[in-house]
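Below, each structure is written out as structure tokens.
Read the figures in this text as sums done on the coordinates, not as results from a lab. The shown structure was predicted, so the numbers you read here are calculated from the model rather than taken from an experiment. Cβ atoms are built from the backbone, for glycine too; each structure is taken alone.
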Structure 1
Amino acid sequence: MIGISACLGGICCRYDGQSKELSFLKELVEKKEAMPICPEVLGGLPIPREPAEITSGDGFAVWQGQASVLTVSGEDVTECFKEGAKIAYQKLLEHQIDTLIVKEDSPSCGYRRIYDGTFSGNKIAGIGVATAYFILNGISVVSENEWQTIVQHEGSNG
């Protein structure tokens, strides 16, 4: 079994109350071949919620205490993001999941890109808060743009 960002599996859990469904990944969830996980919701954030971005760095910088996650109105939600990452990681461990497909650009799940913290739509190279925690703790991560490599790999081991 693999893990996937819940929004990619068709679950309406994003900040805007929507999903970013990829039909094949939703099908894996429906067949119980993938477990959906949303660190932001697990951290106690509501659906919908204000957009949030990492300021002054990326997820690794958040874990080092050098960056924060702020909403568009300036509320600091860093601890919610960190707590959600820890809970998500525990759920992955409980299900013996060591591979995760994440939503690119997300302040929580982004893998190669995140928004730059200015709420201007600009993206920078970086890792989200939960993705950084997963990587630091040995979980293999790919973005939704690379999910085929994981599914093919899992299929060859099945």
Structure 2
Amino acid sequence: MKVFETLGDVVQSKGQEIGPSEWVTVTQEMINAFATTTGDEQWIHVDPERAAKGPFGRTIAHGFLTVSLIPRFISTLFEIKQKSTGVNYGLNKVRFMAPILSGSRVRAHGTLAEATEVSGGMQFLWQLRVEIEGQDKPACVAEWLIRRFPVKD
């Protein structure tokens, strides 16, 4: 895990890849819970028997489940010691490059692409790549915007 003392130190890392994060195993239970929460219960995600006969040979994670794992990946990619709070500002250019089969392990790498001052804080644009263990093609690539605001004691 990369440790930054201040938001300014994060800015100084621009262009440097950080990571990888810790591995996360995408279980069928996670996929089922996500399906229930979102209402996306398509058989390719939740019916292992039918999915075994489908194009991937077993169930696959939702693309949006992959995106929803970003905070989990980030929590093991880096830490900022300076007291601050983060606000998710959105995503750009999200692409799902390869399916995540149930039971697969995934992790992320991040590169700070941009750092911009915003009123009272910083906006960071992180380029993220989610890899699947044992595969060359990433599961997902995305640009994630987060705003960080220093917290005063």
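The table below gives the values:
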quantity: Comparison of 1, 2 by distance in nm of label points 7 Å out along Cα→Cβ at positions 31 and 79 - largest value held by; calculated: 1
quantity: Ranking 1, 2 by distance in nm of label points 7 Å out along Cα→Cβ at positions 87 and 103, the structure that comes out highest; calculated: 2
quantity: Given -9500 for helix-only ellipticity at 222 nm (-39500 (n - 2.57) for each DSSP H run of 4 or more, over all residues; to 500), calculated: source structure among 1, 2; calculated: 1
quantity: For distance in nm of label points 7 Å out along Cα→Cβ at positions 63 and 135 computed as 1.4, the structure of 1, 2 it came from; calculated: 2
quantity: At a computed 25, 16, 14 (semi-axes √(5λ) of the Cα gyration tensor in Å), which of 1, 2; calculated: 1
quantity: Test item: Cα extents along the principal axes in Å, for residues 23-70 alone calculated as 41, 23, 17, pick one of 1, 2; calculated: 1
quantity: Structure with the greatest value (metric relative contact order in percent (Cα under 8 Å, 6 or more apart), set 1, 2); calculated: 2
quantity: Which of 1, 2 yields 22, 9, 7 [semi-axes √(5λ) of the Cα gyration tensor in Å, for residues 95-142 alone, calculated]; calculated: 1
quantity: P(r) over Cα pairs in 5 Å bins from 0, in percent, for residues 39-110 alone derived as 4, 16, 25, 28, 17, 8, 2, 0 - corresponding label from 1, 2; calculated: 1
